Structure P
Amino acid sequence: MKALVTGGAGFIGSNLATTLESKGHDVTILDNFSSGNYRNLVDFHGNVIIGDVTEQEALEKAKDVDIIFHEASITDTTITDDRIMLGQNLEGFRNVLNFAAARRIKVVFASSAGIYGKAKKVPYKEAGEYVPHNVYAYSKLAMERLARIFSAQHSIQIIALRYFNVYGPREYYKGKASSMIYQLYLQMKSGRRPRIFKFGEQERDQVYVKDIVDGTILAAKSDIDGFDVFNLGSGQATSFNRIVETLQKCMKSSLQADYFDNPYPDYQNKTLADLSKAKKGLGYQPKYDIRKGAAEFIKTMEGEL
């Protein structure tokens, strides 16, 4: 395939781009480098376009592609300015869809489990309840709705992938938006006790980035008509206490959790992906549980892989 990866200098985008390239595909990256980092592209040998998806002329530089992986977006959930978030995420995506529709090419894009918010039924099913609790999550829901319209109007394939809590190599640049696993690792590496909300019983579906990349490529290869949406996660809910215990074992550390009050009244106490649709429709099968993923991630950060 001849692929365009928007946001290809970012965390998931760079992992996706280099994996596609290693499989023999022709890959072009489009990134504005507002948050992505050049170090993520040291192992990438393809074309890199410096530009923004909100600029049509930047997209026009990507010639002869037959599929778009749209990973570009503002992912910082603490941003509360609706105009900034929706202007970048929704309007940028609209440009991508216009580009794809004019060429009748397939689009696979990153949505988010944040769409579910505090939905009552867990595990989350794709057709379940949507209660987005911040503008980032709403922007992803709006993107899905726009994709459905475009797919129907222009008869193109568009697949939305609701990523759960992704962690893994190349997320170091994200700062406060990086994964919990990465932040706790840094705390423990510096000799500090890992700080988690009282009393560590909250649970998240933590999914290793290699599983996310595999699922995204499977979506690209699928022959699904029109628009569809799939969850991509690990299918396991891991407590914060379990994450600390896993890091203790992987790092051979005796540092104990430092519990503090949760300042967020609308916090999701549990997330868990129902993967039955992705397994059946895409052949998706996650390979990394929390112990295997964390161990590999730590080895990567410490230069052992």
Structure Q
Amino acid sequence: MAFEAMTPAPQGSDTLVTDTTTASFRQDVLAESTKRPVLVDFWAPWCGPCKQLTPVIEKAVKAAAGKVKLVKMNIDEHPQIPGQLGIQSIPAVIAFQNGQPVDGFMGALPESQVTAFIERLVGPLGPGATAELLDEAAALLAGGDAEGAAQIYSEVMAQEPDNVAAIAALAKLHVDAADYEGARHILAMAPAGKENDPALAGARAALDLAEKAGAVGDLAELERRVQADPADHQARFDLAVGLGAAGERAAATDHLIAIIKQDRAWNDDGARKQLIQYFEAWGPMDPHTVAGRRKLSALLFR
């Protein structure tokens, strides 16, 4: 079953810049600020300086690539919260962390000062921010938090729709959740001209392998068939596909190597092709890819 957090925002929408109300302030700001700093921009439609500040602060928030969120509150429609906070003139921006206001400014500051304000909260902005987010998502995934990782990948895609690393990683999470239609939807977002990017190729391979695995049947029965007849290449091949889908990468590799060793030409070199697809799906630095390539090379070039 797919995780809701694994569905990225539609391209063109901005999950990092939202509006809030008096009723939703606790959830939108106080609760959210326990995850990352939240900037609350208090404004009104008649306020000229507010209109000057809007594109500046939104640009700076986007440059932070998910490290900070911007929440906007119209004080004409929702005067209670700004009144409680003592907001007397606008535009006014208050930063919240862990449910508490920690910093702020008033007036339409220039871009450099707005950027400096955000950097005091989250550190330097710039191209490195995306790389840090991807590293954070990878760490969450390694720790078993697929939803947390998916949320970060979605945020990266919202800000950089052509980020193939985020697209590929999110597609793989859909594959892992057996949401193959969702994976195809994510992969369709890949920018033109980057279809052969290794990360995207790996995600497509993972999707293809997962769909194949659904048709191989009972693994225990396949094991029995292989034990009864080691030359039953189709049973061994199907077993390798099923084991690969179950995460048994070493065993899947060994079964395919066994087929290649016995009959390289079987099924139009199908075992070797399947093994290469595994390497593509697992990634070039995966230890099973490295070991498998070594075994394959020793067999082909002996």
Structure R
Amino acid sequence: MKQNDLRFAIASQGATICVQFLHPLDIIKTRMQSHDGQTHKNLVPKYGSISNAIKQIYKEEGIKGFTKGIFWSLCANSIARVLFFVFYESKKEECNSYFGHGSKKGILIASIYASLLAQLITQPLWVTLTRLQLNVGKMNGFENVKFTIQQIYNQHGFLGFYRGLKMALFTSCHGMIQINCYEWTLSLLTQLEQYKDFNSFIAGGFSKGFAIFCTYPMTTIKTRIIQNQFIGSENPKYKSNFDIANKILEHEGFRGFYKGITASMLKGMPSKAIYFFFYEHFKDMLNVGRTKNNN
């Protein structure tokens, strides 16, 4: 690994730790996303709203219900973000030599490359995390992780950890959309020369919200297909990604694709705003910050 790659990794890891306190909203988002409104074959109760979800989770699972999978989430996010930004920054430097600094083509190519590679490597982590968050039982911590991994492997083998991979690769465009929107917004704010110290904060929050809105229907389908393997293989609720989409439209309408998006926005936008704020500042501290040419 090149010295700059190591520094990008450290910057990414430091920023990841700073946003982990928003994990409870991720649990609520995943559970609301997974429920189809029907009375059967659902792993979690139906939550009418974020406040209703908070009340039900606290009543049935206690305060620990809001921390399920939190350390696994930290691990998954740390690995995914480190991989993404190491791949992205490395490929962007390579593209800069071909297309020039700040080239839109270079940013696009680097973001696609980084998104696909990071998603492919970390898919088992996300499958496990989704299952941890959908577990409404009393298990917590390592016991929950051990049970979940054993259940996936015993019932579905190694391929069970790659459930929903096709849709996951499509949703990897989330990172591409986000980083391109981030770079564009950051460049615009830099030119305006306003809120200079908070440019990365504003750009990070806005880009995350835009990416969530664009890709949320795909993440809903991905969550449903991952959930599907735990309901039972004898008579699964869903047969394919297209079957999921059709049933969502039939039973829940178009809004069904956006279940839990409020929780996702409340978690995603501030977390990414904080993340990019610290990421850029850590890069400056580690002397791998942006040059004037890059802006």
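Each reported figure results from applying straightforward, stated rules to the coordinates on display, with no laboratory input. All figures in this text were calculated on a predicted structure; none of them were measured in a lab. Cβ atoms are built from the backbone, for glycine too; each structure is taken alone.
With semi-axes √(5λ) of the Cα gyration tensor in Å, for residues 177-264 alone derived from the coordinates and found to be 30, 15, 9, which of P, Q, R does the value describe? The value was obtained from structure Q. One of P, Q, R was used to compute helix-only ellipticity at 222 nm (-39500 (n - 2.57) for each DSSP H run of 4 or more, over all residues; to 500), and the answer was -11500. Which one was it? Only one of P, Q, R returns -11500 for helix-only ellipticity at 222 nm (-39500 (n - 2.57) for each DSSP H run of 4 or more, over all residues; to 500), namely P. In terms of distance in nm of label points 7 Å out along Cα→Cβ at positions 41 and 209, the structure with the greatest value among P, Q, R is Q. Look at FRET efficiency 1/(1 + (r/R0)^6) of positions 73 and 241 (r between Cβ atoms, R0 = 35 Å, to 0.05) for each of P, Q, R: the largest one is in R. So Rg/Rh (Cα atoms, Kirkwood Rh), computed for just one structure, reads 0.95; which one of P, Q, R is that? Derived from the structure labelled P.
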